[in-house]
Every structure is written in structure tokens, then in C-alpha cells.
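Once you scroll down, you'll see the structures, which are given as C-alpha cells.
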Structure P
Amino acid sequence: MQPGDFVLNPLAGSPGTLGLFAAAAGGGVWLVSCFHVLCRRDFGTFADGEEIVGPDRVTIVGSIARERADATLDCAAAKLSTSPTPDLQVPGLGRQGAPIAPQVGMEVVLCGAVTRVSRGRVVSVGLSEVRIGRRKGGPALVTRPGDSGSVWWEEGSMRAVALHTGKGPTPGTAQGVPISRVLTSLALAAL
């Protein structure tokens, strides 16, 4: 398993992307994605221990826990099963890096399970929201359903900037949550 891989809670029915791997103070490796991917698409209740499957849609890669889910921020984490081993390489981009605060103008890149690689630029930052738009002179920003849960990385450094939660309110934009806010809410630290 690596950032950018497909993940699904068969009971939630909303396919998405593994954003990054993180660790809890008490131990264990956790995969971070969106609440609407790992828990419930309608942000409803879910049961502790629901299983998450990986890219082959059969192999159980983890299980969710209520204490690692925040519907308000649309983020959640699943404790990684004993196998597969986490691979911190983001396909085609480099190794998963430490979090960094988003800044307007920052050039970012995403590896989604559907789109694969998409590039953008941070256009606005709030306490719980980051908006991504197209780069100046660059192609239109492209993200698709199934990319939710991926991470926007600072291009070059591969430092984690924001958890991608979906399309933005205006055409050609995407929205996310600052990754440091996500990790704090889930009581996790990036690997």
C-alpha cells in the first residue's frame, strides 16, 4: 500500500484514495483518508472495526475506529492490518514528507486513485479549508470522484499540505483541509 492507492469501505460505498500513512502515540500505523470514504458517504454513524479494502477490492488493508474520525473536517483513519507493509513512496512523485502549513501561491501536486497526478496552486487558506486552483499558465485543474482522501503535496519537497476532500465551489477548483489540522484531530503524526 502506498499514498495514492484506491481504498474502500464496502459498507460506505464511496471509493477514494489513501492519502498518507501516520502513527499513533500508542503504536500502530494508520492510513488517512476522508470520512466520506472510510466511514459514511452521508456522514452518518458507523461501527468500530468496519473493514477497509485495498486496490484489488478484496484484500482487507485496515479497519476504522471512532476515535480516529471527524465528520466535521471530513477526515478519518483506518488502522493498517499486519499486511500489507506501508510504502511511503507516492507513485511518480517521491517519498511522503512531513506536514507543512499551506500558503497562498504554493505549488502543489496530488496523486489520486482515479486521476493519478494533478497539479495546482493554493489560492486561499482558512482555518479548516484550503482551496486549490490552476497554476498560472498551466492546464485546467483536474480531479475526479475517487480522488477524495488523497493529499496535496508541496511540489519538490513532497511535504504534506492538505487532505483533498473534493471539488471546490467554483469550476476548476478543489478543496481540502490543512493536513496539520487533520492529523491533530485524529491524534496522529505523519510517518
Structure Q
Amino acid sequence: MKSSMTLKKIMILALSLFALSAQAEIKNEQRVLGGLLARGGVKNRQPLSTSDLRGLCERGFTHAYTLYGGAHQTVECSRGTIEYRGSKDFRTPEEMNRILENIQTGLSTKEHTFVHCNNGAHASGFAAAIVLRTFCGLSADEAINYWDKTLNGYALQEPNRSNLMKRIRNYPVRTDLELNAGQKQAFGCPN
């Protein structure tokens, strides 16, 4: 009797740990623009699992992007749905505009967008830097400073770092999406 209770406890613990590990795919999550955008990383450049997407959906996210391409999935939750897309060339204005337009919609609907890369540092940091340049009016230097401060210890080696900095500097910012002073304060734009 005692050994069957112990075995039962071990099985419950093992199943609990398995369930936790299945949902622990997102790492280094950071909120940007008062949570209208969040960025993070995922182990081994894997797409988000259905469980991860459902969890994001329950938190109010309606769009998620992997910055490595290939994904396309819609997942339902009790709050609605989340659409998951891949973006192979996220550094182009055409691809970034999709993300920017989702955030623009979220200003009034309170919907949230999530972008991820491998570590939640380089690619998702680029996307966040462009979002901050666009909505908060950050200069290129301020956006690069933000990117540098949020690397979480994941340094980017040359020449990749210089290339990414050049892309942030040269990105054609959409000034039509810049927030007014009150919105900038409300959504926590960096000063």
C-alpha cells in the first residue's frame, strides 16, 4: 500500500515536471511599449508549441512571429485566437510593416504582439528597436543603445553586429505611426 502511494506520488511529480517543461519554451521575455509588444527567445530556433501559443493567447496576445520563418498556425483559447507567422526576412520594411500594423491596431484594441528569435536578444531586439524608433520617435543611436542594453549576455560578433547596427540606422522609419506625447508616456516609451 505504502509503495503504491509512493509510486503514485512519483508519477504525479514526473507528469507535473513534464507539463512544466512542455510549456517552458519561451525564455528571456521582455515587454516593449507597455506590453503591446513582447519579445523573447525559444530553444534551438524551434517554433512555438501549440501550448506556448495558447498560453500567449490567454495573456491577450493575438499575433506572434518567429523571426526564422516557416511557421503559420492559428490557435484558439478562451480569449479568442492567436495567429502565428514566420518571417524569413524580418529586417525588410515590408516584413516589419506587418508587425508595426499589428501594434498600431493594438493601440486601440489592446491586442498584443509577440516576436521571438533563438535567445530573445538579436533578431527580436532588432524588431523591438525598430518598433521603438517608429512609435516612440527614438533616434537610431537611442534604438541601438536599447538593443545593446537588452542582449541578456548574448553578444553578437562582428561583422554581424555592425551589419545589424547599420540596418537599425538606415531603417526607413514610418513617422505616420509615431505616438503623441501622452501616448508615449502611457505606453512607457524610453526617454
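On Cα Rg over 2.2 N^0.38 Å, which of the structures labelled P, Q is highest?
For this comparison of Cα Rg over 2.2 N^0.38 Å, the top structure is Q.
Could you figure out which one of P, Q the value -1000 for helix-only ellipticity at 222 nm (-39500 (n - 2.57) for each DSSP H run of 4 or more, over all residues; to 500) was computed from?
Structure P accounts for this read-out.
Quick one: mean count of other Cβ atoms within 10 Å over residues 106-113 came out at 17.4 when computed from one of P, Q, so which one is it?
Going label by label, the one that fits is Q.
Say we calculate Kirkwood radius over Cα pairs in Å, for residues 34-121 alone for every structure; which of P, Q gives the highest result?
Once Kirkwood radius over Cα pairs in Å, for residues 34-121 alone is worked out for each structure, P has the highest.
A further question follows. Please compute mean projected area of the Cα convex hull in nm², for residues 74-145 alone for structures P, Q and give me the label with the greatest value.
Top value of mean projected area of the Cα convex hull in nm², for residues 74-145 alone goes to structure P.
Here, each number is a calculation from the coordinates, and none is a lab measurement. The model shown is predicted, which means the values in this text are computed figures rather than measured ones. Cβ atoms are built from the backbone, for glycine too; each structure is taken alone.
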